[in-house]
Structure P
Amino acid sequence: MRVLLELVRIILLFGFLGSLLGMLFTFIYEFLGVNIANKEWMVSLSIFILLFVLYRNRWQFSGWYKGKGREKLPKKVTNVLVSGVSLLLILVPFLT
């Protein structure tokens, strides 16, 4: 039962926060006059990666699931995913 509750929690967290961040980035891009007509997937992927890192490093320890496999991502992986991949995907629409 705890696993099911944790899956529902993950879906709600990613869905709600992903939607909010997506709207925020869309507003910022529109405000700055950047056209992201064919680049929405990059913004969505960067938001998903950011939420994934947040979940693995923070949120999984405050949830219902208390079983195996609960450990943080290594610092190197976290740095590559956040600064390397996510920020690059967020900045690409400004460069093109």
Structure Q
Amino acid sequence: MTVFAVEYVYDAESAESRAAARPAHREWTAGLAQDGTLLASGPYSDGAGALLIVRAVDEEALSAILKQDPFAAASAISGIRTTEWAPVTGLLAEHSS
């Protein structure tokens, strides 16, 4: 499995749609965390986006996972940047092999 850093970008106009979709989004992320797909996630303190650390076979599988996010269905995400990431030290390092 590959570890990906996924950055969501939000715009100010999506605040209402994010608030409405947040309970479903949090349920979705909790399910991914429970099955080991999501290693960590959370919003940036300035409200401009969020970071998700996700395990997936490849970018195609990652894309399929992200399309299931209720924030995506609510058009609450204005941009996504994904990068393969290889944590070598710390709590997440064991998940990169």
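Structure above, values below:
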{"quantity": "Highest-scoring label, criterion being Rg/Rh (Cα atoms, Kirkwood Rh), among P, Q", "calculated": "P"}
{"quantity": "FRET efficiency 1/(1 + (r/R0)^6) of positions 30 and 70 (r between Cβ atoms, R0 = 35 Å, to 0.05) - structure with the largest value, from P, Q", "calculated": "Q"}
{"quantity": "For distance in nm of label points 7 Å out along Cα→Cβ at positions 38 and 54 computed as 1.0, the structure of P, Q it came from", "calculated": "Q"}
{"quantity": "Origin of the value 71, where volume of the Cα convex hull per residue in Å³, for residues 6-61 alone was derived from one of P, Q", "calculated": "P"}
{"quantity": "Parent structure of the calculated result -21500, given that helix-only ellipticity at 222 nm (-39500 (n - 2.57) for each DSSP H run of 4 or more, over all residues; to 500) is the read-out and P, Q the choices", "calculated": "P"}
{"quantity": "Test item: relative contact order in percent (Cα under 8 Å, 6 or more apart) calculated as 38, pick one of P, Q", "calculated": "P"}
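All of the numbers you see were taken from the coordinates with simple rules; none came from a lab. Keep in mind the model is a prediction, meaning the values are calculated, not measured. Cβ atoms are built from the backbone, for glycine too; each structure is taken alone.
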